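Some structures are shown below for you to check.
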Structure 1
Amino acid sequence: MKIRYVLPVMLAFTSLADAVELHQVIVRKGTEGLAMVPLTISNAGKEGVSCNADFAHWYSEGIATIEPGKSARVELWFDPKTATFTILNDKHENLPVERLWCGLSGRAYATRVQITLDRADAAKGERTLSCGLEQDSLVCR
């Protein structure tokens, strides 16, 4: 019976109580201080390719669907202070990219290949990839 009263009091004084405190998140908007690094992805294969960006471990969104023989251009922005690549949403809010990946349309996640981004891409001011099937796996170079 006592534990019913003691446990809530003990939890209130632990550091876990701070874990539920909400903090205001300031979302960066616009492109001031950022450098555009367009990413062009070409589909050299015979099946459609779907490319996605993971913005957080729980949130990803499609950024391009590319038919065979076609290309898509994605506007990436690079922050040289933080070495972060971002994509702007329709409100011009910066969505930091954790991971980019492409896969075959209709089964993109199961056939995905990760696209690496680094400072060299930002220094060149662009990144160009060609994706196609090699030995039953999607490869993007």
Structure 2
Amino acid sequence: MIGFEFPYIATAISGLLAFLAGMFWYHPKVLGTRWMEARGQKADDMKPALRQFIISMLLWLLAACFYSFMVGIVAIDDPAALIALSCLLWVAFAMPPLVMGALYTGYAFEAVSIDAAYQLAGYYIFALVHIVAMTIF
């Protein structure tokens, strides 16, 4: 056993909300148009398939599982510590690969910034859902 009660509901909700945040984040009226311009693409160039959405959702759920596991293993029960964990995970594991990838591929810094900020928003969503779950349960 893992030594703590895994928060299945909070994990599923946080993963789903982080995925849905991307639908908002990359909407053309939010940051989608600017992101496409930074990448040198037009809306006609972007034809997302159902498979991309399914894989993205599954990856956010996987990230949410890891986040919940970290929270349980480290026994974090403080809202400020959850926000700090989100920031630390982003600085250590999300932002560096995005920036390094951009250095080698020529991916526009503005597009990388939009992507990296979305990743951080997803991690903040994880924290907020866990904070709400802690107050309810």
Structure 3
Amino acid sequence: MTDFEERDLTEGLNGFLGFRLIDWREGFAQIAVDISDKHRNRQGGIHGGVTASLIDAATGFCGVYEPDPDKRRGNVTVSLNVNYVGRAKGDTLTCTAKIIRAGRRIYFASGEVHDEYGNLVASAEAVYAYVDRDAQRRPDA
């Protein structure tokens, strides 16, 4: 067990969707979300985009762990392949993500989303490129 303290993600889409970073360490991340009406599609199920965003967030975080925020690297998604394999039966989704392989410029990660009953909802593989952490925030980038 790590001494990581769970925290809400507040920036951008992650913040809007209410994602919580519940565990984060070298090569590993877990992000959860409590489902509300804003997460549902017109049929009442969880929107696939919410699930994909949850996976993207978790697989993104697992590759940039660094305890010192001033040394943390940035990343951009190169590829995200999501397989929707089951229907969530609960009100909370958790994505567990881990590094498959990391190099100097890119890394490969996998993720699985489960509901609170342990049902597998989706699995995914992702590829990320490391970038300057603030590159996307600059207007000339």
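No lab work stands behind these numbers, since they all come straight from the coordinates. All figures in this text were calculated on a predicted structure; none of them were measured in a lab. Cβ atoms are built from the backbone, for glycine too; each structure is taken alone.
Tell me which structure, out of 1, 2, 3, gives 3.7 once distance in nm of label points 7 Å out along Cα→Cβ at positions 47 and 79 is calculated. Going through each structure in turn, the value belongs to 1. When relative contact order in percent (Cα under 8 Å, 6 or more apart) is calculated for each of structures 1, 2, 3, structure 2 gives the greatest result.
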